[in-house]
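Scrolling down, you'll hit the structures one after another.
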Structure P
Amino acid sequence: MLHPGDVLVVHWIVETLPPTQVYPEAPVTLSASLTGSYPDATTLKSSAGAGAPSPRLTAAPVQTTNRAGGAPVSTIAIPVDAAPGLYNLSTSVESGGGRASGESVVRVEARAA
């Protein structure tokens with residue numbers, strides 16, 4: 001659970017393989033964005049693909065390669081005035097003309113007084 005003013009951190013999992021002629025080194029772009037807020041999971045799921053509500057918060061793209069290794073991280077700052085509710089976290093990995101993506105639900109709650 002996050003609160004307005006927090007930072008959402010996406011830790012990317014790296015799997016490195018030695019380069020081969022079939023699988024040479026290639027650039028990779030890691031992207032993450034957050035949309036919302038939604039009042040409940042049903043509304044969030046029915047809105048997916050139908051156009052995202054405002055605001056859309058986007059992490060700076062991470063440029064790496066399929067051989068770089070390491071532990072890349074994306075960060076998204078939750079605005080201090082973010083509405084409470086559910087947010088859709090979208091992640092994607094692009095390389096060699098292909099793209100893999102996924103989504104998760106993130107809850108933002110107002111801070112206790």
Structure Q
Amino acid sequence: MKDREHFPPPYYAVIFTSKRTEAAADYLETNDHLISIAEGMEGYLGQESARDESIGVSVSLWKDLASIKIFKEQLGHKMSQARGRQEWYISYRGQNRLLERDYEFST
């Protein structure tokens with residue numbers, strides 16, 4: 001797991017779980033662009049992602065629901081969502097969760 005800055009809870013986690021198609025044109029570039037948009041926004045705290053051959057999980061962290069809503073209304077996000085449905089995803093699921101506790105173990 002990549003080191004990230006820790007923020008005292010509570011905050012929100014947007015959990016995006018996906019199954020990808022084999023189409024990859026511009027996928028990584030689009031993902032990087034969306035992250036750069038989020039990084040410049042008030043309320044964005046960070047992101048963690050993992051993917052294997054069959055499933056991917058990305059968790060973005062936000063100060064509040066209002067910040068999530070503003071990000072989701074960004075034109076770049078809406079365009080990526082439409083393209084994802086058409087090209088990149090077999091299926092996906094998004095969830096907003098209030099994170100009330102954050103802990104970890106590391107050696």
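Quick note: the coordinates plus some simple rules give every number you see, no bench work behind them. Just so it is clear, the model here is predicted, and its values are computed rather than measured. Cβ atoms are built from the backbone, for glycine too; each structure is taken alone.
Quick rundown of the values:
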item: Parent structure of the calculated result -8000, given that helix-only ellipticity at 222 nm (-39500 (n - 2.57) for each DSSP H run of 4 or more, over all residues; to 500) is the read-out and P, Q the choices; result: Q
item: Which of P, Q yields 57, 30, 17 [Cα extents along the principal axes in Å, calculated]; result: P
item: Mean projected area of the Cα convex hull in nm², for residues 13-60 alone derived as 5.6 - corresponding label from P, Q; result: P
item: Of the structures P, Q, the one that 40 was derived from, the read-out being relative contact order in percent (Cα under 8 Å, 6 or more apart); result: P
item: If distance in nm of label points 7 Å out along Cα→Cβ at positions 29 and 69 is computed and equals 3.4, the structure in P, Q; result: Q
item: Distance in nm of label points 7 Å out along Cα→Cβ at positions 21 and 37 from the coordinates reads 2.0; which among P, Q; result: Q
